[in-house]
Structure 1
Amino acid sequence: MEAFRYRADELHCEQVPLQRLVNRYGAPLYVYSQTHIVGQLQQLDAAFCRLDRLICFAVKANSNLSVIRALARSGAGFDTVSGGELRRVVEAGGDPRLCAFAGVGKTSPEIEYALRLGIYCFNVESEPELEMIAAIARRLRRRAPIALRVNPGIDPHTHRYVSTGKHESKFGIPLERALAVYRAARTLGGVEIRGVQMHIGSQITSTAPFVLAIRKMLPLIAQVRALAPGALQFFDIGGGLGIRYRRERPPTAAVFARAVEPYLRGLGLRILLEPGRFLVGNGGVLVTRVLYVKRTPAKQFVITDAAMNDLIRPALYDSYHEILPVRKPRGPRRRMITADVVGPICESGDFFAQGRRLATVATGELLAVMSAGAYGMVMASNYNSRPRPAEVLISGRHVALVRPREKVEELTDCEKIAAWLR
């Protein structure tokens, strides 16, 4: 679904104009489309309907409780990478028995918490972690379900910060070492082998890396089955399917399924997928108000009330986000300018776009930074002591404030002055 579109020259989320939302809740403001997010889940599920599958939303992409609740009610499981994310899933009504727990640095309290909840599986990232999980499970007199996160040594041709399947990555266990680690797991009390997992990266816009990685994993799956007959339940192919930010042409859910299904159909295993960005990325925008238009001898700057602390992707990844006026300009106002769209943060890296062609804007007007539903609010901070934005969820004509805007006075609520300075 195209969640954001113009109606009578005014940008809407589903049936609600963004201008009305800002009038009520202020700016900057994150706006999410529930219909788009759930629709993406349903498309992916339908594309893999010929397989036994479980789609686990990657909570790191967008951890808002209402987003999680909407996906849980639509049958999703969840991919979590911290005890905090797992707790969010539980608070939102998600089923921990449909949760995978990944991440290279699981702590003892997090492992114990996940075991007590009865999660579906730990995706184990190292041999020391395997030993830690086994020891905690023995102490609790439980058996921890595990899959090794196996690094197949694939270059997914994405940004180096989100490439996770190459040998130099901190993630996973090398493919060449994996069978030996599975053998070691068989000798440990407290764990049971449940699956095999991989995840090669994020924002991947071709099916070829997935196909190559899956093909490399198939011999290992056969070896693990022979090692532990009857134990293997699933093959987790990870997430990473990309979306369109600019000119990318990522595969649709159906195209992706057609590419990988031939290699999965005969396994007789449940297939897990861990989409994040694919579900929520184009289901959200960040609405910001223009504070000033500044002209220098070198260039023009459009200075907004949103900043890199609200959406860090352009500063961190040099990523492209389309920027649209909330109200289309008419007449002479349709003239185009070239400008940097920047925020108030005291960093030269605080920008949403550089050298961007935009329709002429003026102080007070609203802009929508598109494709901001993934890795937006979850990566927001209070840098420069700036309160984080509010979040709103839309379903048709229904509007819900799902996270209030932080207040400046709240920023110091958890701090204390040292006794000797009072």
Structure 2
Amino acid sequence: MARFLHVADIHLGFDRYNNRVRSQDFFYAFYDLLQRYAVDEQVDFVIIVGDLFEHRTIQPSTLNQAQYCLRLLQQANIPVIAIEGNHDNRPYGTKTSWLRYLAEWGLLIFLEPGDNSDGEPLLPPWNAEDNRGCYIDLDCDVRVIGSYWYGAMAPQAIEQMAGAIQQLPTGPSQTVMLFHHGLEGHVSRYAGALRYEELLPLRHAGVDYLALGHIHKSYSVENWLFNPGSIEVNSIEESRYERGVYLVELVNNQVTAQLCQDYQQRSVVRLQLKLSGKELVNEVETAAYDCVQAAIASQSLIPTEQPIVELRISGTVGFEPLDLNTKALQQQLKDACGALIFLLRYDVDPLTYQSPLSDGEDRYYIEEEIYRDIVASHSAYRNHTQTLAQGLISLKDSYLQNQPEPELYEIVGQLLETTSKGTQDDS
């Protein structure tokens, strides 16, 4: 029996939202899950199926995080086997990468296909002296095979890899393959995913467990193909995905995989506020604050955890959308709920009116209806549409009659005074 931990899409050095604490979350999650599900469970080995790092070029602190985590496994005598993903693959034309650096320091086994242009076989065996190779045979009766990030060339590469696997010398009775690609149908609007049928040559070649990465969502197919998802949320949209790591037992070519999620992760809370168009600016601000407070009261949002919070405000507004100071509101809400990161999504449409007009209506009536629609679209003046519409027509007529400016200002003053008095009476 072999037991191993399948991890993918770790993304050390994550820098979205420009928040240092958030970057550290990925390190803490990685270290905690290794302690819980590798060291404490005494697995035979750990596989990292691409994207150990967020970027090809990394900061010294990010390299330190990787070394710290890998030394935990080294001290427990648990080998780590890794391949590159699209985030951390070596730049075209170069022969080194940070994964290869870690391999040369003995912190992991970095698998990659051979260079055919240099006459190397496609699947050379792992050589401990120069820390290179594409497959390794472990004492727990498992052969582990690596691969590249192939991009659009993946279907052709699969055919070549399958053929090469069948030509390998006899070894362990069970085979695990690492392949950093996504499967079609698991994330909408994802281009470049493979169809299941395109992966089947690997199964026919004898792969018992196909370990995937790349897509940050957990899924499995026919107890053969497994993707654990990312270890942490890389974007707010991903918070709805199930994700984690797989703790796997491989016995007589039969797979038992348990998705493990109980390790340190930052909570994400998504809230929604739908506007009807009747609210004033200050009422929208109050409603947003009430929405956050309701989440705190229900304990779906716990300030002491410093969660990541998103509030999406949608619908229609009866004022100019820019009248709402979203930057100030976002900061106020962030302070109110103790969020590490507070994202305010303000996606609204201005309220519009369009009164039906019959053929043959006179000009004055048409003008009045147009003014009424304009005024009614603003919630602060909606109760005075008739007064304001007639006043605006009067102002326009006076201007066209070349009335002096003082008289025009007087009309405006009377209109504002009447409206102001009416607003006070309404309140």
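Coordinate-derived values only; no laboratory data. For clarity, every value in this text was computed on a predicted model and none was experimentally measured. Cβ atoms are built from the backbone, for glycine too; each structure is taken alone.
List of remarks:
- Structures compared: 1, 2; top value of relative contact order in percent (Cα under 8 Å, 6 or more apart), i.e. the largest, recorded for 1.
- Structure (1, 2) behind the derived value 25.9 of Kirkwood radius over Cα pairs in Å: 2
- Read-out distance in nm of label points 7 Å out along Cα→Cβ at positions 172 and 348, computed value 3.7, structure in 1, 2: 1
- Given 12.7 for Kirkwood radius over Cα pairs in Å, for residues 180-235 alone, calculated: source structure among 1, 2: 1
- Each of the structures 1, 2 was assessed by FRET efficiency 1/(1 + (r/R0)^6) of positions 204 and 388 (r between Cβ atoms, R0 = 25 Å, to 0.05); the largest value belongs to 1.
- Answer label among 1, 2 for the case where helix-only ellipticity at 222 nm (-39500 (n - 2.57) for each DSSP H run of 4 or more, over all residues; to 500), calculated from the coordinates, equals -10500: 2
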